[in-house]
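Once you scroll down, you'll see the structures, which are given as structure tokens.
Derivation of every value follows stated rules applied to the coordinates shown; laboratory data play no part. Every value quoted in this text rests on a predicted model; they were computed, and no experiment measured them.
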Structure 1
Amino acid sequence: MRILLHDLTVEPEPWLAHLRQAFPQADIAQWQPGAAPADYALVWAPPQQLIDEQPQLKALFHIAAGVDALLQLRLPPGVPLFRLDDAGMAVQMAEYVCQAVIRHFRELPALEQDSRAGRWQQRKPRRRQDCAVGVMGLGVLGRRVLQALSAFEFPLRGWSRTPQRIEGVATWAGPEGLSEFLASTRVLVNLLPLTPETENLLNRRTLGQLQPGGYLINVARGRHLVEEDLLALLDSGHLAGATLDVFRQEPLPPEHAFWREPRITLTPHTSARTLREESLGQIVAKIRALEAGSAPERLGGLVRAHVGY
């Protein structure tokens, strides 16, 4: 068995060492142009050349949860493509979103500004029932975020492409349910996969349907958001602010208007990072299952290219 690794965002040696320990009889190497035929490849943002040189793969593993960039390549027909199911990202995403929601709800940025100015100024407590939190995208990450938020007793909403049932969460589905979902939401959390249908979905029309004083938390993909529309809704007063972890261009250019907008909290695409041990444990288990004859459809994380995730 031969396994290739291609990920320019990680130090390769720990990944290669883990794979060699798991498969001591296998030939495991970092991908280089012209690499020998392999059975499996672990990739993140691979070049088209890698795909073209490896048409005989038994499976392709993407070292991330989102596969939008990979699906833009010409992939070998019939080769199963797997994304990470969780690999330690769900709890990271839950803690990130919870802190962003609570930071907004408890008006911590304003209190910190008062502190820096030497002002002792208490604020009237907000009513929790007036701060409904809506999550777009009800997969592994979205469900874990809602589970974590339930501890704080906010009214919870959920929206997804297809109908889902989650205890304690009011849910809507499909285009026909989007407007009602948005109108019931004050704090909107975006965890959708990026597909042709969801690109630019966060725009003046949709965000304008949030309750007045709404707040956006985008931790999915930068191309979900029409950035100019967010700034316009902040200027109009309809939105109170936003926490953004993803952007159309990364790193965010120094001249970007977001840097100068105090109502927007920015983080450098760090809400949920890939964890090596958890990711490799998941991938190794799937390779062993495939080698033992398991059908790809029985393994979690199989990407359905026709829906984009």
Structure 2
Amino acid sequence: MSSPAVSAHAANTGSPGQALAAWWQALPLTAVFVLFFLVPLALIGMVSFWDFNEYELLPAFTVKNYVSIFEGCGNTAEMCTTFKTYLSTFKFSLLVWLITLVVGFTVSYFLAFHVRSSTVQTLLFVLCTIPFWTSNVIRMISWVPLLGRNGLVNQTLVELGVVNQPIEWLLFSDFSVVLAFVHLYTMFMIVPIFNSMMRIDRSLLEAASDSGASAWQTLWNVIVPLSRTGIIVGSIFVITIVMGDFVTIGVMGGQQIASVGKIIQVQTSYLQFPLAAANAVILLALVLMIIWALTRLVDVRKEL
């Protein structure tokens, strides 16, 4: 008769048939991941080392695409175009992340702790998703008649006497780009934070209140730490999307504001695929470093 320790070990290890079945179950998702993620990334990395001219791609190994990206960046007297472009991209990512974090946390906190009825919670949450029922482009274009020189906002301000002439920076500016980003991507911050808050044990809040903690102390010392996973996941979503976005900057910036995604799109339109691939590889490396830094703050897999 086998001992309990041997039986437990056999139960933990499982039979070879179970292990094989697990591999077969994972095979479809693995195939999709390899085919639609790893293979395209490998192709982009490979093309980034190719040469090209006005007419064709030349599959010969070269690093001149990476060299040309940072051409002139050794001059300390003036910041090169590449650094200026990445600095502009990081600026938009930081501003949008900060604003969406404040808005997303506030909305999630209200839904999770101030709306008692689960039916009303669901209704209000669905209302937050209504903008996602339409195209991103349509939602961006909807700001043009509002923020334009002769738009509704400027007409109202002039008629009320707040300003003497229309405000020029409301549209096709950094302000309009950030506004559109916040409008488009705040929901990516609301959903994970709301999910984390709904999992918080309400008895912890009662314990903090019974211990004499104020509302702000409870928020900072209990709710924020327990919502950290949602904050990190939402931050990853927002930052990675904004870093690679080029449509929003092109439309709301009036084709006057540079970003890394916009540069890649322009290089692709001019059939400079190796140069665009090199920029994409650098952007991907930076985004992965940001994601790595954020995931060091919390074990997302364990928390989820």
Structure 3
Amino acid sequence: MSIFQSLIISIRPKQWSKNIIVFAAVLFSRNIFNPHLSLTVATAFVVFCMITGATYLLNDIADRENDRHHPEKAVRPIASGRLSAGMAGVSAAAAVAVGLCGAWMLHPSFFSVTAAYLLLQLLYTFLLKRIVILDVLAITTGFVLRVLAGAVVIDVEISSWLLICTFLLALFLALCKRRHELTLLEEGAGKHRKVLQEYSISLLDQMISMTTASTLIAYTLYTLSDRTVAKFGTEKLVFTVPFVVYGIFRYLYLVHIKKAGGSPEMLLLTDLPLVGGIIGWGVCAGLIIYF
């Protein structure tokens, strides 16, 4: 495998799907059909892909020893030795430089949010992922910053309810991922990720249950809030709630019955019933918001 191929694998293009959430603001501000604003957000998406790709490289450099104890991560280019830490570090620095320059050219406020996201990822890589609870909260905050970035880059206001829903849904996915790691690695979990020693299946199940309920309640309240109804001129956004319920319950089924959840971005792209639920939500929400 060439160095270029190893770099492509290490920046994890499949996980860039997480950055699609930057389009939330342009969608819910009813500007998705505005070519200029949509192109601006698409460029912001590319910037975030560069920054996240760089953070994946840095994360793999920092975790290369621990990853060798993981049955799946051991084959990653840096952990397996196919890509040197030095080459990965230089590539990460270049991606960060280009990404931040692009962010500044798009909008100063977008640059600030992007820089804050990068700082958070660095703190996570070298500190926060070793601290129980703060590790999942750091991951969650990263998603909130993505949504916020998508709003500031086009100068639109974003609902605080939408930020809360993003936070809770991301927390749900992060907790499910920790549960998967704990069940997959069992006694060896602490060798791969030391913070896993601080968790237990029962504790994570309680956290997941609380987060599930909070997410559904928050989203339902968002669809029915006076501000949302006034903005879209309808109360019908509540009809999207069943799709959200199905999506979350389907994900719980995959985590508990199919022992999945280690790669949320892959489940959201490959599990057909889950994909169908997401498409159904998108179509329903789009029709209600725009037509």
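Among the shown structures 1, 2, 3, from which was the value -0.62, -0.96, -1.29 of log10 I(q)/I(0) by the Debye sum over Cα atoms at q = 0.10, 0.13, 0.16 Å⁻¹ calculated? All intermediate terms of the calculation are to be shown ahead of the outcome.
On the way: 1: -0.62, -0.96, -1.29; 2: -0.81, -1.14, -1.33; 3: -0.56, -0.97, -1.42.
Here the read-out was taken from 1.
With Rg and Dmax of the Cα atoms in Å, for residues 179-226 alone coming out at 10.1, 29, pick the structure among 1, 2, 3 it was computed from.
Details: 1: 10.1, 29; 2: 14.0, 43; 3: 15.5, 50.
Traced to structure 1.
Of the structures labelled 1, 2, 3, which one yields -20500 when helix-only ellipticity at 222 nm (-39500 (n - 2.57) for each DSSP H run of 4 or more, over all residues; to 500) is computed from its coordinates?
On the way: 1: -9000; 2: -20500; 3: -23500.
The correct label is 2.
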